[in-house]
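Each structure below appears as C-alpha cells.
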Structure P
C-alpha cells in the first residue's frame, strides 16, 4: 500500500453475491482514489471473489447469522487490525452494528444506503416493524459522519422516512461500458425476446409483466418471455401464464450476461428499485428496457420512458416500441469511486 493511501474498512453483513456485493466488488476492483479498502464480511462467495481480485478481506462472524454481540466484537477487532480511519457500512445490519460499536475517536462512520423504499411493505412485514426500524435508523444517524445514497429517490426516502437531517450525497452505482456495443433492435418485431431477471416475489410485479406479454402475443405470436430467478411466487406465476395461455420460460437462476445476450428488451416493473444493476447492465449492453416509475428507475432510463404497470396496454406497447436508452446517462465505476473519495474528503456537495 502506498504511504500516501489512507485506510477504510467496509462492512458487508452478507456472504452471497447480490446487488450490494456487486457494488463492493466493482468499487474495490476499481479502487477509491487515495484510499486502501479492507472489507469485513462473513466467509462465503463474496469473500472468495474479493480475494480473487486482490482485495484485502477480513472474513469473520459478522451479520445477522452471527448476532449483534459477535458482530460488534468482529468489527472492533477488524478496526484494530486494519487501522481504518473510515468505517463504511453497507446494509442496515452493518449500519446498526457500526453505530453501537465503540470505535477509536479517530475513526469516522460512513454509510451507503442501497435499499430503502417508500412503501413499507417492500422490506417490512408490518407497519409496527417499519416504525421501529425507522426509529432505530433515526437514532443511529446521530453517530454517522457521512451518508451516501445510490439515487435521488433513495435520498428522498431517507429524509422522509428516517428524518435524516445531515447532508446526503447521491452517488449512483457505476457500471462498465463494454466497447463495441450496438443497440440490439430485433430483426423482426414478431420474434421479440423479452427478459426479466428478478426475484419471484410480489413487489417485482411479474404478474403484470405476464399479463402485458399476453397482449403482445396477440399481435406477435412468436414473441417470447423469459423470467429468470427464483422466489416464493414461482408456482403462482407459472399458473398465471398457463391460465392466460402464453408460454413463459422460468429457467431459475441464470448467468445474467448470457441471458442478456439472448434478449432484445429487459423488463422490470418493480414496486421500488433504488439503483438497479439489472437496468444498468441492460442499458450498458445496448438492450432496450421497460421499467416502472419506481424509485431510481427514472434516473437510469428517463422518467418519461417509464411505464405504469397497471396500464397493461401501455406496458405491452412499450415492450414492442421502447426506444434505446443513451449510455451516456450511466455512471462508470471510476466516476463512482472518485465521488466516494470526494465524499470522504467532505468535498461532495449535498444533493
Structure Q
C-alpha cells in the first residue's frame, strides 16, 4: 500500500469517527426545567423536579434534565406560555397561575373544595380531574406528576381565623377564587406570585397572605409575620401544583425517552404523596421555633368562610366560567 493511500485511509477513518461521535452527541437532548422556588433548600417541589432529573440520568436514554430554580429562567406566571410555545420543556407549576387563559383552572384552588390530603388523591383519578387534564392537554401541555399542597394564612398584624379577622388587611391569594372570597370578607387584594410575598410584607405592601405550607417555609415568611393560621383539620387552601411538560417538547422524544419521563414523573409524584402531610407539620414546627404565634381555625370559622365562598367564588365560577357549574359538581361528587 502506498504512503499516499495509507494517509488517505487514515484521514477517512478519522473523519468517520468524528461523524459517529457528532451523531452520538446530537442524539443527546437536554430538557430545561424551570420553577420559582429556591433550589437545594429542601422545597418539595424543587425535589420533585430534581428526582425527575436524576431518574432520567439513570435511565440512560439520551436525555438530560437541567433544572433552573428560583425563577432564574422564566418568571413564575410566564412558564405556562413558555411551555405552550415550546420555549420551556418542564415546569413545576401552580396551575391556577394560568387561569387568566383558562379560567377553569381556578377550580384547582377553590376555597374548601379539597377536604384533606386523602381527598386530593381521590380527586386525581376523578372525572373532575379528567376534565382539567383535557384542558391542559388541549392547550399543548402534558402532566408528568400530580401534586396537591395544603396551605394557610399568615399576617404581619393579627391572627386570621373567622372572616371578620380579615377585614382591613391587604392580602395576597394565589388565584381569583380565593381573592373573591377574601374580598367578600372585607380584605383588600394585592396579586403576586408567592415568590414576591416576603418583599411585599417587608415593604408594607402586604399585611397578610395565603400560600402553601411549602412556600411559607421556603420563602422564610416567618421572618415577617406575627401569626400563622396552620392548615389543621379545616384547611380551606389546597392548590394543584403539578409537574408539567410542553407537548411540543414531548412530541420530539422517542418512545424510550417518553417512557423514562413518565416513570420519573411517577416517582416524583410518589415522593410528594409521602411528603405532603409532613409539609404541614414542618410549617408549624418552623414557625413556632421562630417565635411566630400559630393558631388553628375551628369548624365554625371554616364554615363561615365557606358560606362567603359560596356567595362569591363558587357563584362567580359557576356563572361566568364555561362549564364551571359542571366542574364544581364533579368535584363535589368525590367523597
Structure R
C-alpha cells in the first residue's frame, strides 16, 4: 500500500447521522469477531460503504512480524504463518512492527486465485519449493474484509470467504500441493435487496444482519448533506472536530475487547434465547450462539458485567431475522416476527 493511499482521510465514524442498527452490529463484531461478521442490506446511497470504511479508524494498531505477508501475530501461535512458527521453533530472531489494522476491499470481479492466492506449480516442480503468491485473504488476516454488492458475487466465492471467516484458515490446493495460512478476519458484506438476496444457506452463516433504510426526516437529510460537503471541503479539519469522540469510542472498544471474557449470562436467559430460536423454527444452533455472543459484547461495550433481558432485546433481531424461513405469501417483516416471539417468551413489554 503506498503512502498516498494510506493517508487518505476517512469519514469519522462518530459523525455519521442515524443508521444506529448498522453501527451497533459493526462495533459488536469488532469487539468479538467470533460473532461471525455482518451482512448489511439497504437502499442505494445510504452510506453503507462509508460507514464500514470509517470503522477502521476506531481500531488500534496491531503488532505484526515484519516482512510476513500474513500479518502474523508475534505473540499468538494461532495467528502465525508456518514460516514464522518455524523461525520461532528454531530460535531465530524475528523483528516486529506495528501497522494499522488491515481493511481489505474485495473487488466484485475478483477471481478465486486473487482471493485465495496461487501456487506456482512450475517453481514447485523445478526448484522443489512451495512457491505461493498470497491473495486477499492473507492481506485481511487480523483485519476486516469488506465485500460490497456481496449478493452479486459468485456463490462459490462467497462460500470460500465464509469458510475462511469461520475457520480462521485458508487452504489452497493444486496438483497435489497444499498451502495453509491463517485468515482470521471480520467479514462485512453489503448489498441492495433489489439486486437479489443471498441464498439462505449462505445468509445464515453471517453472524448478524443489519437493514438500513433511507432517512426520510428532512432535517436529518440536510444535516447529512452539510456534513458531507464540509468533509469534502477540508477532510482534516472536519476530522479534528470529532477527534475527542473518536478517541472515546476507540477506548470503549479496546476496554470491551479486554473484558469480554468476564461477562456472564444466566442459564435462564440462555434457555429463553433457545426457546425463541425454537419458536421461530431457526435451523441449527448458530442463532443461539450468535445471540449470546452479541449480548455479551454489548454488555462489555457498555462497561457492565452481566447480560439482562433488555440487552438481548436490543440485539436479537440483528442476530435472527435473516435465519427465518421465507414464506413468499407472508407480508409480515421478519424482524417484527423476531420481536413478537421475544416479547412472548421473555414476557417483555
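Observations, loosely collected:
- Value 22, calculated as relative contact order in percent (Cα under 8 Å, 6 or more apart), assigned to which of P, Q, R: R
- If Rg and Dmax of the Cα atoms in Å, for residues 169-280 alone is computed and equals 17.8, 54, the structure in P, Q, R: Q
Read the figures in this text as sums done on the coordinates, not as results from a lab. Since the model is a prediction, treat every value here as computed from it, not as a measurement.
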